[in-house]
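Below: a set of structures, written as structure tokens.
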Structure I
Amino acid sequence: MNKAVGIIPARWTSTRFPGKPLHLIVGKPLLQHVWEQCGKAKNLDSVIIATEDMRIAEAAFDWGAEVALTSPRHQSGTDRVAEVARNAKQFAFVIDIQGDEPLIAPSLIDRLIEKLRSDRKIDIVTAAHPFENPGDAFSPHQVKAIVDARGRALYFSRAAVPFPRNPANIKYLRHQGIYGFRRDALLQFVKWKRGPLERAESLEQLRALENGVNVHVLLTKHGSRGVDTPADAEALQQKLARAQRRTRPR
């Protein structure tokens, strides 16, 4: 088995942005933008939207997506992805793609899959890139990735790690929330209990490190920002609208 599936978890409930997956941006739901980007990835054999909400499911059916209805009791998107992967035994690799990253690069998805296929020692692969604005590294809302010389994750933190004794020599890496799993590693991951580091930082990826999993971090020049708030959605609306105007024939 060498097939890969991209699974996009999507839920309606959000304290900061209820109904976010179906919020219209330049005439399309946010989630549809993500799905269309995934469809451009050459190494994905299938793309599935995983949701517990019929409003999201019906909308996704209308634009032609494959949808899996999942339990409403899941605590995280990873749990939702794992439920779908548990029944998708034909796939060796599972790419967990955030439903609020409409500008996710198809080439990044392809690189995640290629890394898993080429190195059997890697169980999970994710991505990070330098901060465009160095000051953002000091925000607890931006997760930092710390990697070793071989690209293996040493730690993830909301704090500015490492400590900047000499700030001029520090280049912080922003962690991008996309994960490639070997299917067995994903199913094992969701069985583990939350450890003290995960609870302290409220970062699910630390569960893998606390259990000795080899997490590889692909370094990219740039990343894509997610849509967390209505203000983020408005900024993206303006950006894509400007891009559409530039590409219209005159």
Structure II
Amino acid sequence: MKRAVFFDVDGTLFDNKNQCVPRKTVEALKKLKEDPTIVLGLATGRSHTQLDAINEVKDLFDYRILINGALAFKGDEIIYENKIDPSLVAEFVSYLEKKNVATGYVGLEGYSISMYNESVQQSLDDYQMMVPKADKFYYQNKDIYQMWIFDGRRTIIEDAMNDFNNLTIYPWHKHGADVLSITSNKGNALNAIRPLLGVDQVICFGDGLNDFELIQNADIGVVMNNSRSDELKKLATLVAKDIDQDGIYHACVELGLIK
């Protein structure tokens, strides 16, 4: 049987607290890569320019679902994309400007922020991402696949979720949220590219709210115990140990993917 195994990055492959990919996780990935019956994939909220945190393993993956499912690649080839409508981007930017909230914009070849503040610094530091030069007009001449809200006030994010039901908004840690097209999620991207994988079974690993559709659409869904979502854990086929307890390695052994 041929299987595809997809991994989220932050909280799953990358230990944000210890700022590393655990050694046993690296070992598990290398073993999986050696198996000709396994296809490896990433499914992350990061873009391809934001994968430095997993440099030692990022070249092991055959397929990459990026930007929370707004883009998917096979090697360097785009095989799926879902941009945000430019008029909706402009409307959302104007909405946040009136609240004096920093916005981030993720394009195909890079990303930018509308302004610099402590929430921007803290958020990007936690994910080992460089703070780019501020360019509040970046969205006006680029295709935008994802936006960010940078603000420590949860009410700002909750209000945005209520006011924009035509966007998907995923809160993350304490300083912000991802903002995407209403039809963008990792599960939709996985379903779109699944015919290209040539596999009999898809196994997905995740830990966050933005992994819900990914786990839902997998044949086997593995959720890290360090996940803060009880709802996601209930959806899982298997709840793995915490990331810093070699959860991926032990789950791969339990599933018979490696010895």
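Descriptive notes on the structure:
- When FRET efficiency 1/(1 + (r/R0)^6) of positions 70 and 222 (r between Cβ atoms, R0 = 25 Å, to 0.05) is calculated for each of structures I, II, structure II gives the greatest result.
- Top of I, II by distance in nm of label points 7 Å out along Cα→Cβ at positions 166 and 230, largest first: I
- Entry that produces 15.0 once mean count of other Cβ atoms within 10 Å over residues 134-141 is calculated, selected from I, II: II
- Here mean count of other Cβ atoms within 10 Å over residues 94-101 was derived from just one of the structures I, II, and that gives 24.1; the source is I.
- For volume of the Cα convex hull per residue in Å³, for residues 182-237 alone computed as 64, the structure of I, II it came from: II
Read-outs: derived from the displayed coordinates by stated rules, not from any lab. Computed from a prediction, not measured in an experiment: that's the story for all the values here. Cβ atoms are built from the backbone, for glycine too; each structure is taken alone.
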